[in-house]
1. With mean count of other Cβ atoms within 10 Å over residues 126-133 computed per structure, which member of 1, 2 shows the largest figure?
2. Can you say which of 1, 2 returns 11.8, 39 when Rg and Dmax of the Cα atoms in Å, for residues 134-197 alone is computed?
3. A value of -5500 was derived for helix-only ellipticity at 222 nm (-39500 (n - 2.57) for each DSSP H run of 4 or more, over all residues; to 500); which structure in 1, 2 was it taken from?
4. 1, 2: which one has distance in nm of label points 7 Å out along Cα→Cβ at positions 102 and 206, as calculated, at 2.6?
5. Where does the value 17.0, 52 come from, among 1, 2, when Rg and Dmax of the Cα atoms in Å is the thing being computed?
6. Work out the source of 18 here, i.e. which of 1, 2 gives that when relative contact order in percent (Cα under 8 Å, 6 or more apart) is computed.
7. On distance in nm of label points 7 Å out along Cα→Cβ at positions 62 and 158, which of the structures labelled 1, 2 is highest?
Structure 1
Amino acid sequence: MINIQQTALTLHPATVRLVAQIRALEETVAQLEADKAGCQYQIEQYYRLLRGQVGDLLTELLAVQLQLAQRRAGQTGRRSDAEAARGWQERLDNTNRVIQDAIAHQPVDLAETAQHELKRLYRQAVTLAHPDRHAADPDRMAQATAFMMQLNDAYQRQDLPTVRRLVQDLTAGRLFLVQDDTAYSIDTLRQWLHRLTDRQQALQAEIAHLTAESAYQYMTNGTDLTMHFTQLHKELTQQLAQLYR
């Protein structure tokens, strides 16, 4: 990227202002992306613990509920009972999916210094390679989208070596060349700023949704997880016993 102060004399003032706004907003968006990934990490960590403590019991309970609902729907033929059965099927499928995704993204434990490096590299890569930056070029945007998928997967797994390699490839131009901000027209820069603003608002909403999830709350509000899972195991066992009567 070109330094704004070095190019201020040769660029239209509106371009300078837009580029400055974009760069500031990119930093904000990158931090929000990292915050969102951190929330997802906490939620996935909860479901990994859930799978180890009561996963089989929870899956069995949902499967029994589904069987009972399907039997009831077959007996009555009512649409409401059929919808209830589909609801239990969705709950079972979603539970299995969330647990399996959490297991598949098992992270490694990083030291505090490595965590700082991981976050710094992630924010740097998001700022340079976010697809919104390349919306004017479909091919470049597709490359950026594919890159972000790899980056997000590595970040959620706390895979620092992979994140380092991806950022090195990006900054060295081995993935795709990052176009300088000042090469865009004013209209393109305005559209870019608008997309970043939309992305900021969307990320804030997504983070609010994630932090409201019970799994996130259990992991971050000081809950005694040993007692939590012990109580959950007791409740699930009681519910299952009632269903088998």
Structure 2
Amino acid sequence: MQLTVLGSGTSVPVPDRFPAGYLVEHDQHKVMVDCGPGTLRRLIQASVTPAQLDAVLLTHYHTDHCADVAALLFALRSPHLSNRPPLTIYGAPGLERLLEKLTEAWPWLSPKDYELRLCEVTPGTFDAHGFEVTAIPIRHTAQSLGYRLRAGSGLVALSGDADTCDELVDLARDADVFVCDSAAPDDLKIEGHLTPGLAGGYAERAGARELVLTHFYPECDGHDLVAEARAKFGGKITLAEDLLRIPVGAQ
């Protein structure tokens, strides 16, 4: 199982970080978690085409986490990417309305030569394209979900955007890799988001093996984010960067 960071940034444009997006692979199965603007380009840079995606899991509906869904659906109408297997998009209730409104504005997003499946999910566990996925409500928006993806011997947990809540411990419990919102340094916390120290505390409580700090606002520049997380977490700590590949579980 492998995780590739497609976007480690936020809605604030910076030169080297696109907004949120992650690719999780196991055997031939390929799933994106979040699809922020620019992440399709990163997907290609990771040597995966949109036609190879089995599914997209959306943590919530802020633009920096889902804007490239429109770009993805438009791309899949191209003859270069046509006649693919069904694509499934998962998200909290509100997903169907989002796609309805997008297609109303841009009718050319409607599927052509493939089947699009929309699956509104509530907290719980379901099977998705070779992965056992558990959705857990996370404090950020009313629709926010974190995801645990298990396949083979690997388990990766992704918080999406998050603020303080005990559900993060359930999300990251015994995860091989815990990808966690760490939007600003400990002394500059942003409402609706975590800091490296808070992320480290949740990772420690959950018994996660590796903590991947991500979703960095410009306030993070010049700060030792690893040291802030290390004060609370004794496991491996990684700073996310776009196109970073991380093995998950036994290789």
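Values in this text are rule-based calculations from the coordinates and carry no lab data. Note that this is a predicted model, so its numbers are computed, not measured. Cβ atoms are built from the backbone, for glycine too; each structure is taken alone.
1. Values: 1: 20.5; 2: 17.4.
When mean count of other Cβ atoms within 10 Å over residues 126-133 is computed for each of 1, 2, structure 1 gives the biggest number.
2. Numbers: 1: 13.6, 39; 2: 11.8, 39.
Derived from the structure labelled 2.
3. Numbers: 1: -28000; 2: -5500.
Matching structure: 2.
4. 2
5. Numbers: 1: 23.7, 82; 2: 17.0, 52.
Source structure for this number: 2.
6. Details: 1: 36; 2: 18.
Value 18 for relative contact order in percent (Cα under 8 Å, 6 or more apart) corresponds to 2 out of 1, 2.
7. Numbers: 1: 2.5; 2: 1.5.
Ranking 1, 2 on distance in nm of label points 7 Å out along Cα→Cβ at positions 62 and 158, first place is 1.
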